[in-house]
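Bear in mind that the values in this text are calculations on the coordinates, not laboratory data. What you are looking at is a predicted structure, and each value in this text was computed from that prediction instead of being measured. Cβ atoms are built from the backbone, for glycine too; each structure is taken alone.
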Structure P
Amino acid sequence: MRRRSFLQFSLLTSVVAAVRPVSATELALRGTGDLGLAVERATGSLLILDTSHRKALSRVEGLGDLSHASASFSRDERFAYIFGRDGGLTKVDLLGQVIANRIIQAGNSIGGAISDDGKLVAVSNYKPGGVKVFDAQTLEIVAEIPAVYGSGKRSKVVGLVDAPGRRFVFTLYDAGEIWLADFSASGPPRIEKYPGIGELPYDALITSDGRHYIAGLYGEDGLVHLDLWADKITPKRVLDGYGRGEKKLPVYKMPHLEGWALAGERFLLPAVGRYELLALDAATFKESGRVSVHGQPVFAVARPDGRHVWVNFAHPRNDTIQIVDVPSLKIIHEFQPGPAVLHMEFTPRGHEVWISVRDADRIDIYDTRTFEKRGEITARSPSGIFFTARAHRIGL
């Protein structure tokens, strides 16, 4: 009986190998759930990471300008889609540890997203302003959405996220508008436009249930909220004028809203140009408190269980991380990993956090319960860190 099962397995393996050559990496039969990547921004390269063993597996070169790069993952977690500042869209095979495909689709891009069915990859562009959508398998173009407003002007596009139902939501920086592109039917996408949302919306997020899209404003104090479950979607202002009457500080680095934290019953949001986090009630969307912090916050990232929020800061105070206890809104821990802390990424269940320390050429790994350092990995000017668990989260 055992011999027959072995022969059946051998025959099955032979059939698979006959259909498609199997690489040496695939023969190891490893999964992808504990893989990730770190962007090495100065050298246009990526490190492929193994989070189970806290090590780098390999380096992939030749990805162009990664000075503001981000990543999305295929549904099977095998491929990463890298959105480069030079307009490059690069598909990286994490198992093969090579570039699977690369195109230059614009002059300057700022980020991207993958549809909920994993078949479409969208890229938001500064130059020319708009969104381009590609087939996730081949990177052939599917649609182009020019961000045209007013008398034929084109706006930079920011805050691009995926939404349930094969939709993408994004914000027009120059126009002060939010657009929703629906690809659920065959043919060209259906575009819904929401103008007049405010001055210079600079980034946005969508909640993990796909319901709430929130855009931050740079030109004025406040945010804009869209309830995507509503029968009639209507933009509404929240935290309007949170800094009214106070002298504005110079903004050294804009907050990244993807890092905004929905923790328990609160959002914790970085205030633009202020040494504060703003607490927003997730049910009423009204302010429910503030947290004074070390500097101008860039990322405020919730541990997956939502109990703590980890915060890093803009230059010149960017060597520090503070940890906020959500129920009490108190800072419970502070430490200095090193010069230029740029990004934090939690393991899927939050037992560890990986931190890029750019100017020390290092990735640090910390226990999120004890705050003890567990390891470090040498990297070339690391910035963004992205784990494959993002493949199964809306908006990431």
Structure Q
Amino acid sequence: MLKRATHLLAGAALALGLGATTAAAQDYDWPDYFSVVTPIVGTANHSLAVAWTAEFSAQTASRARVLPAPNGYARAEWLNTGEGLIAMIQASDYFDIMDANEGYATPQSGPSDSRVAVMNMITPWGYMVRGDSDIQSFDDIGPGTRIAFSPSSSFLVAGVDALLAYRGLTRDDVELVEVGNYGANTRITVEGRADVTFTSPLSGTSYEAEANPQGIRWLPLPARDADPEAYDRYRAIHPGYVPASITSGVTSSQGLNMDHAYQANHVLAGDHDDFVYNLAKWLDEHHGDFADDFTHAKMMSMGSLQSFLDVGALQPIHDGAIRYLKEKGVWTEAHQARQDKLVELAEARVALWQETLAEAKDKGIDVAPDSEAFAELWHAKRDAASGGKTYGELVLSIE
């Protein structure tokens, strides 16, 4: 089970002396060109990618292009099809990919063996209201509440469903105000067209929102002991997050207890071990060269990756990254034991997905998010293999 580390962000903010001043010559033959897939422009992860890739391209013979994707489904597809070599995938995204939820139920964006190459940030996520709102806590969410709803990424949908589950509500009990993208998810709340939205205090849109005349507020995540049944309903929909006090982001969020996501850059397992090893090494040794180029770039450190390992990795680590971690003396037997279980789960799920795609083809079943026949086939095979547990539940049950 994922351990709740109280030192979460303090440990992540440090590079932990993992070779940041090493001046080893780079003799690796970098690819001439590669793409880094990120969320849309205006998000913290896009800004971070611009910061490090600009420095990387200036210092090496390689050119790294930042490729913002319109939604999480596209990020997975572009990684799987080779449009990008690297893609940002946080744990909640990864769980949904491996379950082929929502828009991930396609041959191009469904379960694949991608692994953590390097860590981006540890990002808080939570529920924002306008500063003049009467809503003060989860308990104030009720029938008729207007909730911003962006189906552009499954984790945004899950954020809404988790809040409703905490309150024992369904989507039919509230007014969902649908928007087309992540940025609009916040803007309509500031404009007063929605009462609450699920977003991150680190996003550029949140900084813009805080500057509006009414300001913004955040709903703290209740402690589990306040209402264990409600909290467990919430967590069942929202696995892959670690509760902690906020230390980064907009001023209005500081000190509140909110969920945090480890947001990592994934690379497909297979033939990229040397690339991932050398990228991890370069980012570690040159972290100081771009750490001040973006507000939250300091979190893109080996310290953040070690924090992810120490609280209990939720996705398997790429073999190239493990090679570097071993070289730095960070990788432990406990890390390897958890890695083995994560890889076993991932490989079994990918094999099941490929088997299901083949069976669907033989039966003439269309593989698409809106195909009821495929959903019935996939859910039956998935539930039989997992005992009815979601992929996130399988990961969180690892001891």
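Quick check on the output: 18.8 is mean projected area of the Cα convex hull in nm², derived from one of P, Q. Which one produced it?
Q
Just checking, which of P, Q has the largest value of FRET efficiency 1/(1 + (r/R0)^6) of positions 129 and 265 (r between Cβ atoms, R0 = 35 Å, to 0.05)?
Q
Tell me which of P, Q gives 24 when you compute relative contact order in percent (Cα under 8 Å, 6 or more apart). Working shown, then result.
Working: P: 11; Q: 24.
Computing relative contact order in percent (Cα under 8 Å, 6 or more apart) on every structure in P, Q gives 24 only for Q.
If distance in nm of label points 7 Å out along Cα→Cβ at positions 81 and 97 computes to 2.6, which of P, Q did it come from?
P
State the single structure among P, Q that was used to calculate mean count of other Cβ atoms within 10 Å over residues 89-96, giving 21.1.
Traced to structure P.
With helix-only ellipticity at 222 nm (-39500 (n - 2.57) for each DSSP H run of 4 or more, over all residues; to 500) derived from the coordinates and found to be -1500, which of P, Q does the value describe?
P
Tell me which structure, out of P, Q, gives 1.8 once distance in nm of label points 7 Å out along Cα→Cβ at positions 225 and 289 is calculated.
Working through the options, I get structure P.
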